[in-house]
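Visitor: Please find the structures below.
Computed from the coordinates by the stated procedures, all read-outs in this text should not be read as laboratory data. This one's a predicted model, so the numbers in the text were calculated from it and none came from an experiment. Cβ atoms are built from the backbone, for glycine too; each structure is taken alone.
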Structure P
Amino acid sequence: MSATLHGTTVLCARYGGQVAVGGDGQITHGATILKANARKIRTIGGGIAIAGFAGATADALALFERLESKLEQYPKQIKRAAVEMAKDWRTDRYLRKLEAMMTVADKEVDLLLSGNGDVVESEDGLLGIGSGGAFALAAARALRSETDLDAPSLVRKAIEIAAGICVYTNREILIETL
C-alpha cells in the first residue's frame, strides 16, 4: 500500500434500520496537512447509495464517476454495479494504477471495493477504510455492543475515537445517511 492510502478514516455502519457513512476531513501529503475539511463521502445513484473513499483524491473522484456510470447501466443494483466496476478497475490499464479504496452502501448492502478486484460485503454491517479505518471499526463494534446509539451517532463517535489515535484523521466529520 502506498503512502497515499494512509490519510483518512471512512466508516460505514448499518444499524437500527439505518445506514450511515462518515469520513473525516483531513487531507495530508506526507506529514503536512493540506486541507482539514475535505468531503470524502457523497451520495450517488440519484441518492440511492452513499460512497466514501480513502486514497488519492483524483483517483477516488475518477472511481466515483465510474461507479456512477455503472449505476446508470444497472439502476438500483449496487452490488452488480460494484462488481462491474471492480472488474474494470482490475483489468483496465489506466484504472489499475489508481490508488484508492471505497465503501458503498444502499438500503440493502454495504460493500468495500479495492483495486485488487475486491468487492467485500460486511459480516456485521460495519466497514472501515483508510489509515484510521481499523481504529474506527473497532470502536464502532465496541460502541454498538455497549450503547444504543443510532447509526450516524455511532459513526461520529467511532471516528472521533479514531481521530484520537490516528494522526492522519481529524474531527471534521461528514456523515451521510440513508
Structure Q
Amino acid sequence: MNPHHDGPLGAPSDWLMRWAHLIAPQGRVLDVACGAGRHLAFMSQRGHMVTGLDIDVQAARSRVPQAQLLQADLEGAPWPAAQLASPFDAVLVFNFLWRPLWPQLLANLAPGGVLLYETFGAGQEQLGRPRRAEFLLQAGELLQLCQGLQVVAYECGVANEPTRVVQRIAAIRPLAGAALPPPLSLK
C-alpha cells in the first residue's frame, strides 16, 4: 500500500473517524480516489452504502466487495457522472487533490450532505512527497473552496504519524432554500 494514499496499515483517517457521526445513518457515501478502500470499509461497517472511484479499484474490490466501485482516471478523463447515482450524503476525499474536480465534488453533495476532505498543504514539499505545487493546497484554500457550505471544522498545519503538512475540512451543504447558519461557537 502507498502510505501517502492509504495511511498507516490502511487504518481510516482520524479526521474521518472524528466527523463520521455527521453523516446521515445508512447514507450514501462517495469516496473519491478511494485507493485500497480503507474509508469504504470503515463507512460500510457503519451501515452506509459506499461508492468508490479510483484509477485502480482492484484492492478496494478485494477489501470491500459490497462497495460500488468505478474505475476512473480522475485526472485525465471526464467525471463519470452517468455511472454515479448522485447526490450523496457524504463525499470523502483523502490525500488527493485535482482542482478541476472541485465543481463535480460539490455537485455530488446532497443538501444536508457532509464533505470530509483532507490532503497535503504547502510546506509538505519540505518534508517529503508530494512536492509539486499542483498537489498542495495553499493556506486557506479549502476554506475558500467551501464558501457556501457550513464549515464545522477546519485545520491547517503539521500533523504527525507520519509527519506531514495537511489541510482538513468538515463542511455541510445547507438544506435546499436554507441560509447558512451563523458560525458555530466552540467553547
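Visitor: FRET efficiency 1/(1 + (r/R0)^6) of positions 42 and 82 (r between Cβ atoms, R0 = 30 Å, to 0.05) computed as 0.65: which structure among P, Q?
Guide: Q
Visitor: On to the next question. Give the label, chosen from P, Q, of the structure having the highest value of relative contact order in percent (Cα under 8 Å, 6 or more apart).
Guide: Numbers: P: 34; Q: 17.
Checked P, Q; max of relative contact order in percent (Cα under 8 Å, 6 or more apart) sits with P.
Visitor: Here's another thing I want to ask about it. For FRET efficiency 1/(1 + (r/R0)^6) of positions 18 and 34 (r between Cβ atoms, R0 = 35 Å, to 0.05), which structure out of P, Q has the highest calculated value?
Guide: Q
Visitor: P, Q: which one has helix-only ellipticity at 222 nm (-39500 (n - 2.57) for each DSSP H run of 4 or more, over all residues; to 500), as calculated, at -4000?
Guide: Checking each candidate, the match is Q.
Visitor: Among P, Q, considering only distance in nm of label points 7 Å out along Cα→Cβ at positions 74 and 98, which has the greatest calculated value?
Guide: Between P, Q, the highest calculated value is found for P.
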